[in-house]
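What follows is a set of structures for review.
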Structure 1
Amino acid sequence: MFSPWGALRELAHVTLHFILMPDGAPGRTDGRARIWLDKRLQQAERRCALTHELVHLEHGHTRCQGARVERHMREETARRLIQIDDLAEAYRWTHHPAELAEELWVTADVVRDRLAALSESEQARLAACARAARVP
């Protein structure tokens with residue numbers, strides 16, 4: 001399982017700040033050395049927001065990105081946080097994003113992003129899990 005906290009520890013030059021985000025965003029980065037997270041976030045939300053900001057930081061994004069780039073950042077975040085093996089295991093008993101999110105320790109939005117970005121082979125694997133779960 002990907003640990004954004006472990007990834008952050010590897011980046012000694014990056015400082016994490018917990019603040020009340022004035023615009024309600026879960027997080028931001030300057031793309032170089034700082035990440036800000038809203039201190040009102042719950043644990044799974046912090047995990048997801050930190051991963052998302054780490055992805056932005058890796059790409060050197062120093063300002064807000066357009067919708068296309070932001071979608072790519074969300075997909076990369078979801079891939080890191082939800083491995084296909086873990087998703088397939090949880091998918092055997094539920095297809096509901098909120099239940100999957102709780103099981104996978106992410107947000108429902110991250111689950112939806114992961115499901116939307118499945119490769120063909122990943123789609124086939126989940127379909128097989130769904131069929132196997134229906135067999136008595």
Structure 2
Amino acid sequence: MSKDNEPAGPSQRMLRVGELVRHALAAMFARGDVEDDALRGAVITVPEVRMTPDLKIANAYIMPLGGLHAEEIVAALNRHTKYIRGRVAPQINMKFAPEVRFYVDDTFEEASRIDSLLRSENVQRDLDEDEDGTEP
């Protein structure tokens with residue numbers, strides 16, 4: 001707990017419900033349950049679902065295979081949130097089904113950026129100097 005009596009991170013219940021929603025969404029996308037022209041033929045990955053502390057909103061981060069048309073796919077999914085909520089509700093066994101909001105997952109892009117920084121000439125030079133025992 002922080003000094004404001006707020007939990008420092010998500011609770012176990014938030015994490016558990018987020019995983020239930022993530023699995024339900026992934027299964028639904030694999031079956032192709034949501035019909036929209038923007039989603040036709042798209043393979044969608046759901047790396048993470050973050051629940052709000054009151055469990056009323058599920059923020060689902062998605063990434064289509066290859067990252068193509070991600071914004072368009074997110075917009076299409078956000079158009080069908082009522083249908084998706086109705087399909088997810090029976091699978092998570094809660095009194096109230098959370099509202100699902102979709103966002104583009106940028107963790108892959110961020111990891112790629114960090115990887116390219118680590119492979120840059122400056123970093124490689126510093127690493128080579130450290131191996132020689134000299135100060136950078």
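No lab work stands behind these numbers, since they all come straight from the coordinates. Quick caveat: nothing in here was measured; it's all calculated off a predicted structure. Cβ atoms are built from the backbone, for glycine too; each structure is taken alone.
1, 2: which one has helix-only ellipticity at 222 nm (-39500 (n - 2.57) for each DSSP H run of 4 or more, over all residues; to 500), as calculated, at -17000?
Structure 1 accounts for this read-out.
For FRET efficiency 1/(1 + (r/R0)^6) of positions 75 and 115 (r between Cβ atoms, R0 = 35 Å, to 0.05), the calculated result is 1.00, so let me know which of 1, 2 that is. This figure was derived from 1.
A value of 13.2, 41 was computed for Rg and Dmax of the Cα atoms in Å, for residues 43-98 alone; which of 1, 2 is the source structure? Of the structures listed, the value fits 1.
Thinking of 1, 2, which structure, once distance in nm of label points 7 Å out along Cα→Cβ at positions 35 and 123 is computed, gives back 4.7? Answer for the origin of the read-out: 2. When volume of the Cα convex hull per residue in Å³ is computed for each of 1, 2, the one that comes out at 166 is 2.
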